[in-house]
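Colleague: See the structures that follow.
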Structure I
Amino acid sequence: MEGEISMRDVARLAGVSPMTVSRALSAPHLVRPETLEQVQSVIRTVGYVPNRVAASLSSRRTSLVGLIVPSLRNALYAQTIQGISDVLQRHGLHLIISDSGYSLEREEELIAAYLAQRPCGLILHNTVHTPAARQMLEAAGVPCVETGNLPPQPVDMAVSYSNHAAGRAMAGHLLSRGYRRFGFASLRIGTNERLRERRDGFLAGLRAAGITLDPAMVLEVDEGLEGGSRALAELLARDASVQALFLAGDVLAAGAIFECARRGLRVPQDIAIAGSDDNDLMQHMVPPVTTVRFPRYRIGVRSAELIVSRLEAEASGPVMEDLGFEVVQRGST
């Protein structure tokens, strides 16, 4: 076939209407499997590429869903990204991803850039935004899901867990194991309300048991195994009698355990170590690390499902879903 292939050409060759071809491209789950395969076969044969720009001009929206996470280097977001992608693919939607570098100003720039592309939805890990970013989101009327925390006033929809409750639950676990002298370490908090709430929840849990943690035993360090190693070294230097450390991040916890091995300290006999996030490394450490497990894949799935439901007019209005967490006890405590 000579010249540019059109949707009408595909419809004629597949023996269906142009509307069916359009639906097969934009909402394949609504097309009968045998018809979908027929249309897709013709598309593959003739090399048809749909004009997404024209479609977005007529509908005022593209099939793009934008995701902004704080960092693409952090493997924690991989499960959420996969959950989002699995749902969007089934509905003919496409995921674009950017990282804000833990900067609210950078996030604001990305939100503006995404909205200029007419996305059909946005998913944001942050739940705290600049006033300008929040104003843009509210004015755009684009379905928006926040995933990093349960905010008191979501922009639109939120699917997450309570970081404060997770920190408090870890305090309860360590107290139940008989520990009474504690230290806490996290990455640098800055504008990261997720880490702040996890820390504050841990401290609140200790206070409920009559224990007030010395501020000197609350530490912020750089990321990576070296950060965990430094956290252990500094907290031991400040209180050699410390019994248990809660490190708000599994890589930090792993670094602390490696430092214990270098110092000849037994975990948990000499000092207990707990982390949060439960990546695959934690269960294979020696000893395996007690941690807080968050349902990151499920958060991705539900976020995408909410976007799709809003687009298909199956749901409207604010949504707040708490998917919870689990304290996973292992050999390190």
Structure II
Amino acid sequence: MSFREEGTEGPAVHELECPRRYDLIKSIHAWTYPDIQPVPEITDNRLFRRVLTVADVSTPVSISQPSAGAKLEIQCPANVDISKLKRKIIFILGLDVDTSEATERIKDDDCISYLAEKIDFLRPYTTDSPFEGITKCILQQQISFRAANVITRRLVLEAASPIQYIHSKYYSFPSCEDIMELGSSGLKKLGVGYKSDYLLGLSSMVASGKLDLEEFKLLPHKEVVKRLHPVHGIGDWTIKAFAISSLHDFSIFPLSDLGVRNLLGNLYGTGDAMKTRQVEQLMTRWGSSAPLVLYLLMCADVLGLIEQSTRSKKS
């Protein structure tokens, strides 16, 4: 993979339409924390920047939005294929994902209806590549989302070489080769722990061509499951979390997720984490939009949009 160096190409500025009320930074902060960066995303006021892969070239890109609902302003090297870059941005920002039906289901549910207007600016943010996505999902196993972001930041700072562009650093996510170079001891020093072996095994399979994650974007979920289940350290939760966070597959959701079950227990006043079967029963009221409803509720929780009185019912 090649890299663009500072000064090789002057910046170009392009505009991109976005959904009504869409909020770039809040949507990204539903998956990242402003005080834990780079992961490799970096946000600053109304601006977001990172290295994106465009036609197999690592490209520094910044995206800004003066206010919610306003056009996005893209700044990138002048020789980038802007049509390919815009398609990439539309995908990773989820600008083509229709959340209206899921929002209506939330609006119709008395327990969570107050959230409908609070989350209609959201679109599902995703990763630059499936490899980044599944690596992050492995890091998230059995720990809090915030703790996983802390480890991701360490990994990015240790293994990814930043690109200096227009007086700012732009970070990419480490490649499979970068992770293999760190080795087990290097990963464990970053706090990855026993999951180091999972990442090294995955990276080896991707580097050797035994596992082509890019083609997963075109495969049905059953085929994705079939290909990932044999990989050491990847189970049902990881596959479903990966499908949502990297493939924009909202036909499924990891219902056993403890964080989601705790959240639903608080929202619906049970006081304790819902059982998986209770979550399944709850989803029936939302129909085919249920996975996306759960996704939006999870984002609302990360962003602190859940009413405090509701969140405190468990205590």
Structure III
Amino acid sequence: MYKISVIVPIYNREKYLNRCIDSVINQTIGFENIELFLIDDNSTDKSKSIIKSYGDKYDNIKCFYFSKNNGVPGPLRDIALDNATGKYVMFLDSDDYYKDNFCEVMFNAIDGTKFNIVESKFNIELYNAKDDFKNYSVNPLEDKNILLDIWMWNKIYRKSFIDKYNIRCLNILFEDVYFILECYFNNNSNVKFLPNYCGYYHVIHDYSNEKSLSYDFDENNLVKLIDGLKFNIDYIKNSNYEFVLPNIVCHCLIAIFVIVIEYNFIPKKVANYVIDISDYAGVELNFDEKWAQMFYNTCIKRKYWLINLFYKILSVYFTSDFLKKLHRNKL
């Protein structure tokens, strides 16, 4: 049995794929202890040939190729979860990369313990800092900062726990939110948290001339994203943990706000979508980030000219490399 199965969903990442894969091969835990899944979502660039070249070279690299694009990473991750044989599971996005000791640190933090999930801090400044492996036990449902850490890739999961509750991503958007909530709700216990260690480098690109996802973000995909949020709202309402709903909805709405600003969706339609989500959630929404609260209030009040003004102001915020780094390091 491998110590860790690392799962990488891929779509048109030829520029970054070698760096991503090599960061796993060069792990200090020893690549022979890792089972690496490379799953391609019918890429149209050279990603498939890059994947094949690694698969031909290493027996512990398992390659899967979808003949039809799914448009979301959930099915790619799920097929890997169905086939993974590692004692633990980790995730990696195909344009990101691991610090060379990330797998070893996370394995040592979870192996031989009672924990089903171990989380590391996601903060780019910590990535280049001296390693600090201080850790503590925390209930993610009682700590807002941990609850809203819905990234799949800064964690390690016990595979037997994932299998016991058949936790999967599903074929939806906001699938990462669903996956993490499934983990938290079924775990119903504390997780281990490393607040001063970051071993995952998340790359934020300027996608003005490059597709960032497996889909072009038109209005149809915005609707799919909203449907994914509604799926999660229903899931939470049908759980015993409805008290997390306002925080999760706010967190997801911020992601939607960033997208509608980046792609300049029609203000009237944006306002209608935001009002629809607010009504569907049926809870009071209070955002920690002031700009998000202001944008939300503007949509609720249907002030279309103000939404356009937000577009102009916030588009500068989200396209400035310096400001993006500041925003990212708050996560």
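All of the numbers you see were taken from the coordinates with simple rules; none came from a lab. Bear in mind the structure is a predicted one, so any value in this text is a computation, not a measurement. Cβ atoms are built from the backbone, for glycine too; each structure is taken alone.
Colleague: Where does the value 1.8 come from, among I, II, III, when distance in nm of label points 7 Å out along Cα→Cβ at positions 141 and 261 is the thing being computed?
Modeller: II
Colleague: Also, quick follow-up: Match the computed value 4.2 of distance in nm of label points 7 Å out along Cα→Cβ at positions 45 and 77 to one of the structures I, II, III, and report its label.
Modeller: So the calculation was done on I.
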